[in-house]
Structure 1
Amino acid sequence: MNWRGSRRYFLPVAGAGLLGGVAEMNNRKEREAQTGNREAVITKAPGKSAVVVLKAKSYSTELTSLMLEGIRACGLDVRGRKVLLKPNLVEFDHATAINTDVAVVAAALDVFRSLGAAEVRIGEGPGHRRDTYDIAALARYRGEIPGFDRLFTDLNRDDVTEVKGFAGAESIFLPNTALQADLIVSLPKMKTHHWAGATLSMKNFFGLVPGSVYGWPKNKLHHVGIDLAIFELNRIFRRTFAIVDGIVGMEGNGPIQGTPKACGVLVMGSDLAAVDATCCRIMGIAPERIRYLALARMLGNIDASEIEQRGENPASVRSDFTLISGFQGLRL
């Protein structure tokens with residue numbers, strides 16, 4: 001394993017001084033108070049965030065053309081870059097809506113190759129199971145994605161590098177395949193979550209934490225709190241894009257024991273907070289009431305006035321997801 005410190009995704013506190021001014025000092029103190037992390041929080045980009053919503057009624061739809069349309073509408077350029085596709089591969093399942101559908105992963109692989117990426121890999125570190133390749137086989141990844149084993153990295157067992165600062169702790173060890181990627185593309189399912197309320201592109205980064213270091217089910221993340229852990233991982237990994245599989249999502253007691261929910265959409269964008277906020281509105285959930293998204297205001301945009309919606313209007317494709325008891329207060 002490579003245990004050397006990595007500064008690639010880490011901005012020291014001293015760097016925040018470049019922003020200058022009393023206002024920024026006050027903002028930083030507020031961020032530290034909310035997150036418990038004294039490392040500098042990366043300031044979000046100014047202006048509105050573009051999020052594209054496209055109708056996709058089934059997995060037999062031409063997903064590659066839809067993804068190309070969405071990526072171009074967001075102005076994303078991946079020429080010469082190393083891209084890591086991060087699906088949501090959770091459990092032994094092929095009949096419900098737990099895992100990102102293989103058609104979405106295969107289409108994303110073709111699309112990013114066609115856009116001139118220097119390398120496109122697939123990586124995941126499931127939180128519940130240690131036998132990642134067996135899960136990938138049952139989810140049809142190994143059978144339907146040509147050369148899957150050659151393209152895939154089990155992030156639970158990858159070599160790791162120490163990254164300074166995580167939720168008040170001194171450091172966290174993260175997989176080199178993720179740290180060395182120029183772009184991480186989150187490919188989650190659109191699902192409810194029995195603790196976080198919703199699990200979308202930001203929560204999908206739990207699979208970037210190596211089980212070989214932190215165990216199953218990634219106990220470190222639960223100890224610091226799910227919402228804060230989501231925030232911290234997205235603070236560290238900033239070069240990102242999301243394509244949310246909302247063709248068939250999951251409602252009720254997600255992310256594993258819920259019921260499939262046909263929603264018929266793909267949601268895309270570079271600001272993962274804005275993407276997740278848009279997904280919540282499609283699901284009939286008020287994004288500001290999701291705690292990890294309230295924290296994510298420091299990283300991206302969640303207010304409707306701060307998001308430039310392209311493609312379909314979220315209200316026109318809204319399909320309220322069933323919420324378990326105790327989560328009714330999240331409803332729009």
Structure 2
Amino acid sequence: MATSSSTPTDDTLDAGLGRVQEHLRERGASPDAIVVPLAGDASTRRYFRIDRGGTTAVLSLYPEPFDPGELPFLGVGALLAQWGIPAPAVLDCDGPRGIVVQEDLGDSTLQEVLTHRDADAVVLYQEALADLALLQRESARGAPGAPCFDIAFDLEKLSWELHYFLKHFLEGLRGRDLGVEDRVKLSEAFHRLADEIASWPRVLCHRDYHSRNLMRHRERLHWIDFQDARMGPVTYDLASLLRDSYVELPEDFVADRVEEFRERAAPGENREDFLRRFELMSVQRNLKALGTFGFMATVRGNEVYLPYIPRTLRHVRRNLARHEELRSLRAVLARHLPELA
């Protein structure tokens with residue numbers, strides 16, 4: 001079995017490759033099958049493209065063995081298939097070795113597709129939002145026994161994410177030493193924001209719905225990285241997609257897509273109220289993203305996300321400035337982050 005020359009040689013990856021090779025041998029793969037490591041995400045999973053003489057698949061390697069009946073990725077994926085939402089087909093599952101083999105969707109994320117001049121961003125985002133509305137509509141009918149319906153972006157989870165930003169971005173990455181007064185004010189502002197968001201009606205959310213988790217394959221956008229699906233506001237995935245850290249979208253484009261989604265998913269809601277919920281959700285979501293970027297850089301030693309910080313901070317500044325009730329939050333943050341002043 002040949003492996004890519006770019007394969008890392010650290011002990012952890014070597015051990016993982018050993019599990020991959022055992023799996024392939026047991027499945028009767030040719031010794032000449034090529035295993036190519038793929039760029040990962042912020043999770044502990046590793047990904048490989050398996051080429052068996054022209055037929056490829058993507059292998060996900062989990063850090064530990066799992067029970068397939070309890071793996072969220074498989075459970076949520078089955079629901080998406082049932083509802084007609086494009087996602088990679090599962091080709092094989094090896095729970096004892098912590099392996100899931102999926103259909104290879106290629107390398108064209110929505111982020112990559114948007115870099116081409118001939119890409120029609122309006123059509124692509126309308127497709128992404130139509131599928132998101134489909135998720136919310138179909139999941140509203142319920143799915144007895146599906147764990148994703150039993151967890152939510154409640155007050156505790158939303159607050160934890162905001163304090164994660166405080167710990168890993170503000171203090172960790174930026175090295176800011178907040179005094180007692182600022183820490184109290186920030187905690188109070190976080191609580192108010194999280195408490196309001198937690199009070200909104202909930203639908204099923206992808207939980208990480210952005211341009212890197214949508215793959216263009218066979219003329220359709222396919223969903224990936226959906227294993228953390230949970231209940232949350234109608235505007236949660238909308239904020240993830242339209243206040244994306246990875247792509248720059250014009251303000252009029254964002255406004256048009258928000259209104260189109262309101263008409264599709266929440267036609268009975270007042271336009272100004274829906275826009276406000278979108279913008280407050282965006283603040284929480286973008287602060288959490290900054291926390292992740294800080295964690296990856298300072299704890300994991302992975303600086304790949306650092307170039308996306310300026311855009312994310314611009315999103316936060318824009319939405320903080322639009323709402324009087326966020327004034328105290330902006331004032332505290334601006335004392336420590338000049339980009340928000």
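No value in this document is a laboratory result; all are computed from the given coordinates. Just so it is clear, the model here is predicted, and its values are computed rather than measured. Cβ atoms are built from the backbone, for glycine too; each structure is taken alone.
Data overview
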read-out	value
Origin of the value 27.9, where mean count of other Cβ atoms within 10 Å over residues 184-191 was derived from one of 1, 2	1
Label whose coordinates, when Rg and Dmax of the Cα atoms in Å, for residues 168-215 alone is calculated, return 12.7, 33 (choices 1, 2)	1
Structures 1, 2, by Rg/Rh (Cα atoms, Kirkwood Rh), for residues 88-231 alone: label with the highest value	2
FRET efficiency 1/(1 + (r/R0)^6) of positions 96 and 128 (r between Cβ atoms, R0 = 30 Å, to 0.05) - structure with the largest value, from 1, 2	1
Highest-scoring label, criterion being relative contact order in percent (Cα under 8 Å, 6 or more apart), among 1, 2	1
Computed -14500 for helix-only ellipticity at 222 nm (-39500 (n - 2.57) for each DSSP H run of 4 or more, over all residues; to 500) - originating structure among 1, 2	2
Answer label among 1, 2 for the case where volume of the Cα convex hull per residue in Å³, calculated from the coordinates, equals 126	1
Winner on distance in nm of label points 7 Å out along Cα→Cβ at positions 112 and 288 once structures 1, 2 are ranked, highest first	1
Distance in nm of label points 7 Å out along Cα→Cβ at positions 80 and 312 - highest-scoring structure of 1, 2	1
Value 16.1, 45, calculated as Rg and Dmax of the Cα atoms in Å, for residues 48-143 alone, assigned to which of 1, 2	2
